[in-house]
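Heads up, there are several structures right after this.
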Structure 1
Amino acid sequence: MNVIALGFFVYELTGSAARLGGVVAAMGVPGLLVSLYGGALGDRLEKKTIIQVSQVFLALTGVFIALSIRTGTVTWLHLLGASFVYGTFMSFLWPVRQAIIPQTVSRELLLNASALNSMAMSIMTMIGPAIGGIIIALFGVESLFYAIAALHLGAVVLMMPLSKYRTALMEKRPPILVEIVNGLRYVRTNTVIMLLLLLGFAQMTMVVPIRFVMPVFAKDVFGVGPDGLGVLMASMGVGSLLGALVVASLGKV
């Protein structure tokens with residue numbers, strides 16, 4: 001929903017595909033700069049707390065944009081800055097979200113748990129944009145940012161029953177920069193991890209951005225509104241959902 005909200009509103013506000021690309025880049029840059037630090041931090045601090053704090057700040061970002069629209073003070077620079085903040089906290093959130101799964105299930109169930117987690121996100125990749133497009137069409141883009149903020153806060157509440165897990169005391173660990181360097185060295189010596197890293201990087205740089213620039217196609221090529229844009233983006237989730245279902249059914253591989 002955030003993808004369709006930002007993409008649609010930036011292009012409606014500026015009419016510039018270049019500025020839309022700038023907002024997308026502002027969200028993606030922290031992924032390159034902060035994710036390593038976020039992952040290392042997740043090994044030191046309580047993962048549940050990192051997830052909940054990140055969700056709160058993501059919610060505040062949505063409220064900030066909504067209030068800027070409501071007061072008529074919103075500019076492209078507002079959206080650029082909000083996108084950078086959003087990307088920063090997502091860079092803390094995603095590594096910890098993935099790393100917390102092995103803490104919640106046994107090793108035998110890890111593949112299924114990861115696949116089900118991916119499947120749930122794939123379903124939302126389908127449903128979210130369609131719902132977002134409908135909300136924009138019926139109530140305006142401001143309401144969609146409020147809805148996004150509410151969902152982030154809902155995620156904080158849903159995380160509450162999850163148990164906390166002890167982490168090693170920080171004074172017993174090497175400096176965080178040393179841990180990051182050691183992690184990079186490990187990647188360099190492990191061919192499988194290196195290939196997975198390159199595959200993920202290619203996906204994030206060459207595939208994911210098309211979701212953000214889809215408003216250009218929707219408006220200028222197909223001549224559809226926010227509801228049509230939502231349908232276009234929802235169709236991207238079909239393939240990922242089918243893939244997740246196949247992996248979830250494999251069992252031990």
Structure 2
Amino acid sequence: MTDPLVFPWVVAVFGLMIGSFLNVCIYRLPRHESVVFPPSHCTRCGKAIAWYHNLPIVGWLVLRGRCASCGDRISIIYPLVEALTGAVFALNAWWFGPTPLLLVRLLFSCVLIVLAFIDIEHRILPNRITLSGIVVGFLASVWLLPGWRSSLIGILIGGGVLWAIGELYFRLRGVEGMGMGDVKMLAMIGAFLGWKAVLFTVLLASILGAIVGLAMMAGRKGDMKYALPFGTFLSIAALTASFVGDRFVDWYLSYYS
């Protein structure tokens with residue numbers, strides 16, 4: 001029997017290694033590069049990174065954040081992504097235990113992390129991730145939670161809600177207020193988590209976006225037309241929704257039943 005205290009730690013170590021691969025995806029996918037070939041290398045001098053320098057977090061610390069060959073700085077984002085992935089993997093393992101659903105939620109978490117960091121830097125949400133995610137999420141839901149009906153409704157609501165908000169904003173202000181990447185991403189979230197979690201995700205992401213937007217305006221670092229990385233807020237909200245989204249919506253709806 002799997003020890004419930006040890007299992008999350010084992011999964012966390014696995015998550016650290018996966019986080020190293022997610023760094024490759026975050027850097028290469030927006031540049032339309034292969035995530036498999038060539039192997040990990042310095043983006044400045046092109047020198048291949050030795051396996052012992054590629055150890056999650058430890059490698060970055062040993063190198064003191066610089067390339068061993070040319071001395072170019074290695075962004076702190078790399079160990080942060082690895083640490084975040086390890087922590088998220090541990091949380092999923094603790095919450096879902098050694099079940100088939102855990103594998104799906106780990107994959108979903110990886111997708112959210114990649115999309116969040118790509119959106120922060122590039123303000124894009126690649127179709128090859130979001131559209132593929134819709135298909136994978138729906139197929140997984142045929143056999144696992146939330147079930148194919150909830151997944152299908154989640155896809156329709158997820159894509160439809162953000163599209164309607166963006167269309168309304170365009171009609172009122174005459175400018176694009178939301179990209180189709182956000183719409184596809186929320187449809188993907190609906191495919192994995194179902195319609196209840198989609199509603200929770202939209203609510204929480206909107207609150208987070210409003211807080212950050214107001215803070216930036218207060219600090220005079222942006223205005224009403226500043227493009228916030230809404231995909232990043234969706235990632236944070238969807239990760240939260242994967243644990244408590246359904247329970248929150250059920251709790252809220254209980255007041256009207």
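Values quoted throughout were computed directly from the atomic coordinates according to the rules given, and no laboratory measurement underlies them. Values in this document were obtained by computation on a predicted structure and should not be read as measured data. Cβ atoms are built from the backbone, for glycine too; each structure is taken alone.
For the read-out log10 I(q)/I(0) by the Debye sum over Cα atoms at q = 0.09, 0.21 Å⁻¹, for residues 34-161 alone, a value of -0.37, -1.29 was computed from one structure; give its label from 1, 2.
Label of the source structure: 2.
Looking at structures 1, 2, which one was semi-axes √(5λ) of the Cα gyration tensor in Å calculated from, given that it came out as 32, 25, 16?
This figure was derived from 2.
From 1, 2, which structure was helix-only ellipticity at 222 nm (-39500 (n - 2.57) for each DSSP H run of 4 or more, over all residues; to 500) = -26500 calculated on?
Label of the source structure: 1.
Comparing 1, 2, where is mean count of other Cβ atoms within 10 Å over residues 58-65 highest?
By mean count of other Cβ atoms within 10 Å over residues 58-65, the leading structure of 1, 2 is 1.
Among the shown structures 1, 2, from which was the value 18 of relative contact order in percent (Cα under 8 Å, 6 or more apart) calculated?
Considering all the candidates, the number was obtained from 2.
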